[in-house]
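A.B. asks: In what follows, structures are represented as structure tokens.
What follows is calculated from the coordinates using simple rules that are stated; it is not laboratory data. Everything numeric in this text was worked out from a predicted model, so none of it was measured.
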Structure I
Amino acid sequence: MIQDIQNAFDHTHNGMERLKLEGKKAMQILAKLRQTLHQRKQTVQTLQLTLQAVLLESDAVEKSSAKALQQIKLSENQRCCAAY
């Protein structure tokens with residue numbers, strides 16, 4: 001009878017240790033997933049900022065090109081009129 005109780009205790013103890021180990025592994029997996037999520041959020045933020053910078057630069061180039069074209073046309077008109 002004592003042996004049966006000891007066996008039941010050992011079985012319960014082993015089960016608890018196994019559950020603790022599984023819980024610890026689950027917490028490690030969760031921590032890794034959180035870290036991965038954090039890194040991906042940072043990547044998304046970096047990409048969003050990069051896109052914003054590219055769009056601003058593109059807009060600046062477009063405005064600069066329009067201004068340069070305007071200056072070229074003005075210069076051509078002045079040359080044309082000066083010839084008369």
Structure II
Amino acid sequence: MYRMSGKWQRLWILNDLFVSAEQRGHGLGAMLLESARQYAVHSGTKGLTLTTMKGNNLAQRLYEASGYVKDEDFYTYNLFYGK
């Protein structure tokens with residue numbers, strides 16, 4: 001499990017992974033995650049992190065099957081401004 005420590009470590013943040021509905025079920029999401037993992041490893045990062053909506057069970061199953069571990073210790077806070 002990844003935890004932020006007092007020492008800064010390079011970590012890739014994966015945003016907006018999306019496979020169109022008609023292309024789902026063909027392993028494309030898993031291939032995208034593996035490509036991101038390989039890129040992160042080769043660039044010398046400590047790991048990858050991503051977020052998903054609580055109700056997005058399909059994505060959660062994909063992430064967990066790909067080795068990602070759900071973080072139960074941290075909350076996400078957002079501040080939106082403007083239009």
Structure III
Amino acid sequence: MRQMKKDMGGAANALGLAGLIMAFKLPVRLQLLIPAVENAISGNAFRPGDVIKTRKGLHVEIGNTDAEGRVILSDALAYAAESKP
């Protein structure tokens with residue numbers, strides 16, 4: 001897992017663009033959400049079959065523990081939907 005960093009590229013790009021927008025004080029309303037998660041191996045890590053409750057209140061069964069990005073993306077989208085554009 002030491003070399004698995006390609007999935008961070010999109011977040012880094014978005015963060016860089018947000019930094020430029022702020023530096024140039026562009027007249028736009030920007031809300032940047034970067035869902036991030038630590039993918040660590042431990043005794044309390046998700047296992048196939050675990051059921052978790054999302055921010056929206058839905059319960060999701062973890063079928064593949066490599067899907068953590070999709071789980072946190074759903075929480076970020078639910079959070080974004082709570083605010084007004």
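A.B. asks: Have a look at I, II, III and say which one yields 77 for percent of Cα pairs over 16 Å apart, as calculated.
C.D. replies: Values: I: 77; II: 60; III: 64.
Considering all the candidates, the number was obtained from I.
A.B. asks: A further question follows. When Cα Rg over 2.2 N^0.38 Å, for residues 27-66 alone is calculated, the result is 1.24; to which of the structures I, II, III does this value belong?
C.D. replies: Matching structure: II.
A.B. asks: Thinking of I, II, III, which structure, once helix-only ellipticity at 222 nm (-39500 (n - 2.57) for each DSSP H run of 4 or more, over all residues; to 500) is computed, gives back -9000?
C.D. replies: Answer for the origin of the read-out: II.
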